[in-house]
1. If you work out mean count of other Cβ atoms within 10 Å over residues 18-25 for P, Q, which one comes out largest?
2. If distance in nm of label points 7 Å out along Cα→Cβ at positions 26 and 50 computes to 1.0, which of P, Q did it come from?
3. Tell me which structure, out of P, Q, gives -21500 once helix-only ellipticity at 222 nm (-39500 (n - 2.57) for each DSSP H run of 4 or more, over all residues; to 500) is calculated.
4. Give the label, chosen from P, Q, of the structure having the highest value of relative contact order in percent (Cα under 8 Å, 6 or more apart).
5. Of the structures labelled P, Q, one was used to calculate semi-axes √(5λ) of the Cα gyration tensor in Å, giving 43, 12, 11. Name it.
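Each reported figure results from applying straightforward, stated rules to the coordinates on display, with no laboratory input. Just so it is clear, the model here is predicted, and its values are computed rather than measured. Cβ atoms are built from the backbone, for glycine too; each structure is taken alone.
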Structure P
Amino acid sequence: MTNKPIDCEKALNILYDYLDRELGVHDHEAMEHHLSVCKSCFSRVEFEQRLKDKMKSLREERPATGSSERIKQLLKDL
């Protein structure tokens, strides 16, 4: 079965599903093909993946010790 090629508009519409690995096999293959021939969309996917990775790493950081008490005190002083 031949996949229908996708254009840039479709690629951008399914970009997050692609990054989250939520596409079906045919859409995933069509996206992979599009990214192999379109520098613009490839760059956008690379940027979004790096941003997603950075946001994920920020979630893993813990607040400094004593931050909660400091925030509670600041709110109390309002």
Structure Q
Amino acid sequence: MAEPLLFYTTAGCHLCEHAESILLAAGVRFSAVDIEEDLELIRRYGIRIPVVADASGRELGWPFDGQALSHWLGQNA
């Protein structure tokens, strides 16, 4: 089974909430990472969240929908 994706997010981010619902609807396993707890993550993702990353370091940044997510995941197969 593939490793869960990392989902870079933070509290109160409405775009993140929307992206999370897309991930859940697609049945994707993910671990949420709150960037607010890490200064380096804030620097890296502060204006880019929500961002999804796989174990190889590939990233899918917002905006994305279910189709774009599916395509991005398919590139990993």
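1. Values: P: 11.9; Q: 15.6.
Top value of mean count of other Cβ atoms within 10 Å over residues 18-25 goes to structure Q.
2. Details: P: 3.5; Q: 1.0.
Matching structure: Q.
3. P
4. Working: P: 28; Q: 36.
Structure Q gives the largest value of relative contact order in percent (Cα under 8 Å, 6 or more apart) among P, Q.
5. Checking each candidate, the match is P.
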